[in-house]
Structure I
Amino acid sequence: MNKSHGWTDYQERLSRVTAYIHDHLAEELDLNRLAEVAHLSPFHWHRVYQALYGESIATTVRRLRLSRGSGYLANTSLSVAQVARKCGYPNAQSFTRAFTAVYGLSPTRYRAEGAHVAFRQALAQGDASAVAYAVDVRWVPTVPLAGIAHRGPYMQVGKAFEVAYTRMAAQGLARPDTRWMAVYYDDPFAVPEAQLHSRAGLSLPPEGGVPQPPLEPFSLGGGWCAVLRHQGPYATMRAAYQWLYGQWLVQSGHEAADSPVFEEYLNNPRDTAPEQLLSDIYLPLSAIPLELG
C-alpha cells in the first residue's frame, strides 16, 4: 500500500470516531463501539489514535466534554448538575473534579469569574476601555480556503474542522503552516442554535490546489477589519462578541460591512491549556478608515 494513502486511510477512519464523539458527548462512550466506528481492531485502534493525534481517546473525550461544559457555564443559566449531565458526566461532583483540574477554577467560580464576566461588566457599564483587549483596525488580505459547512451550535464547529482537515490531508492540501479559520453567518442571539450556519475552513497551500468534494472552496478577508485577539477558552468568545459590537463598534466611528464575522485559531486545543488558547475575531468594516487609508 502507498504510505501516503495508508496514512490518510487511517486518518479518515479515526475522523469518523471524533465525529461520533462530537455527536454523543452526553452518552457513555464504549471503546468497542468506537472501534466499530473506526472499522479497526478493538485491540489496536486506540494505539493508532494516540499515535496519530498525540492524545489518548480518553483525553479527547474529556477535552471536548469540558469545552462544551465551559460553553454552558459561560452562556446559559443551567445548573452545574444539568451541565454535567449534558456533557456526559454522571453527577456534578465528577464534572467539578474534571473541570477544576483542567480550567483551574471550579465550575461555579468559572461562571462567576471567567473572562466572559469582564466583557459583560464592561458592556453593562458602557465602557469600551474596561477590558484589557485591544482592537486593531487593519487591512486583511484574502485567504483562499477549503472547508465544510456546519449547521448547529457554534461551539460544536470542531466536528466540521475534523472532517475538513482529514479531507485536506487525503487530498495532499494540508501543510504544517495551514491556517484554521471559520466564518459565522448568523447571530446566535437571534437564530435558534439548531439553525445556526457556519463554515470551518483550512487555508489552501500557496502553490494552489483544487479541493475536491465534500470540501468546498471559499475565501475570507480581502478588506478592512477590526481584529480582536482573544485569549482564553472558546466559550468566552460569545461575551467578547457582545462587547465588540455593543461597545467598541458603536464608540469607534466605524461601520460594519455587509459580510459576516470570521475567526482564526492560532494554536491547537489538543496541546494548549484553555486559558492559553489564542483566537482572532475579525469584524469586517464597510470602508477604508479615513485616518488609515
Structure II
Amino acid sequence: MINWGNFISQMFNGLVLGALLALISSGLTIIYGTLGVLNLAHGAMFMLGGYAGYVAYTYTDSFIVAIIFGSLFVMVVGLVVELVIIRHFYGRPDEDQLLVTFGIGMCMVELVRLTFGSLSLTVPAPKVLAGITSLGFMFYPTYRLALVGIIAAALLGLFLILYKTRIGMIVRAGIEDSVMVASLGINVYRVFMIVFGIGAMAAGFAGIVNAPVVSLTPDMGEAILVQTFVVVVIGGVGSFPGAIIGGLIAGEIISITSMINPGYAYVMLFAAMTLVLVLRPHGLMGSQSRA
C-alpha cells in the first residue's frame, strides 16, 4: 500500500541514487564528449573504486583515507589504461572501441573476483554518520543524507575543474572540436589522458562513497553501467549539466517505480529515454555538434 510516508522516503532514495548516477555519468560523458570513446569499462571502474577503498579502510580504519585512496587508485588505473591501450583505438571503428573497453572491464571484474572472491563485502559508514536522523516528518539514514552532500561537493569540484581552469577550458573545447584544439598546438593526447583519468576518478569516488549503502560485489558495475548510459542519453552526450539533470531524473524514475512495481523500474527508465530521444534527439542538454 502506497502512503505519503513511503512516497517521500522513496523520493529521498531517488535523490540519493540520482546524485550517484549523476556523478558516475559526469565522468562517462566527459570521456565520450572529449575522446569519442564509449567506455564500457566505466562500471568496472566504479566497482574497482569500492574495492580499493575497502582495502584502504581495512588497513587504516579511516573512511576518509578509503575515499582518497579509492579515487586516486582508479584515476591511476584510468591513466595507465588510456596510455597503454585506449590511445591506440582513437582512429579505430566504434565497434573496436566498444570491444576493447568491454574486455578491459571484464578483466577488471575477474581480477577482483580472483583476489577477493565472489562473496559480498561491506564498508561501514563513518561513526559520526551512522544511525538515523529525524526530519520531523520521517526518519532517514544519516549516511544517505550525507551522501547527497558528499556527491554534491564532488560534482561542484568537477564543475570548477571544467569551467574555471585552463584544462577544463581545453576539455570543453575538445568536446566541441578536438581538431581545432590540436591545430592550436595543444598536446591533445596529454589532454585525453587527463580526461580519461578524471572520468575514471569520478567513477572510483562514486564506488567507495556508495559502499556503505550497497555491499561490494565484483558484478556490481554491470547494472550501474546500464543506468549510466541511459542518464548520458537523457541528459545529452558531452553535457556536464545534462549528466546531473539526467541522473536526478533517472534516480527518481527508478525509485518511485520500484515502490509501485519493481519489475517495471527499468521499463519506465527506458521509456523515459525513448521519449527524450523522440522529442530531443540530442538529449535534454546536448548539442548537435557532437552528433
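What follows is calculated from the coordinates using simple rules that are stated; it is not laboratory data. Given the structure is predicted, the values throughout are model-derived calculations rather than measurements. Cβ atoms are built from the backbone, for glycine too; each structure is taken alone.
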Checklist outcome for this item: Re relative contact order in percent (Cα under 8 Å, 6 or more apart): value 37 computed from one entry in I, II; matching entry is structure II
Checklist entry - Thinking of I, II, which structure, once helix-only ellipticity at 222 nm (-39500 (n - 2.57) for each DSSP H run of 4 or more, over all residues; to 500) is computed, gives back -25000? => result II
Checklist entry - Where does the value 3.1 come from, among I, II, when distance in nm of label points 7 Å out along Cα→Cβ at positions 64 and 256 is the thing being computed? => result I
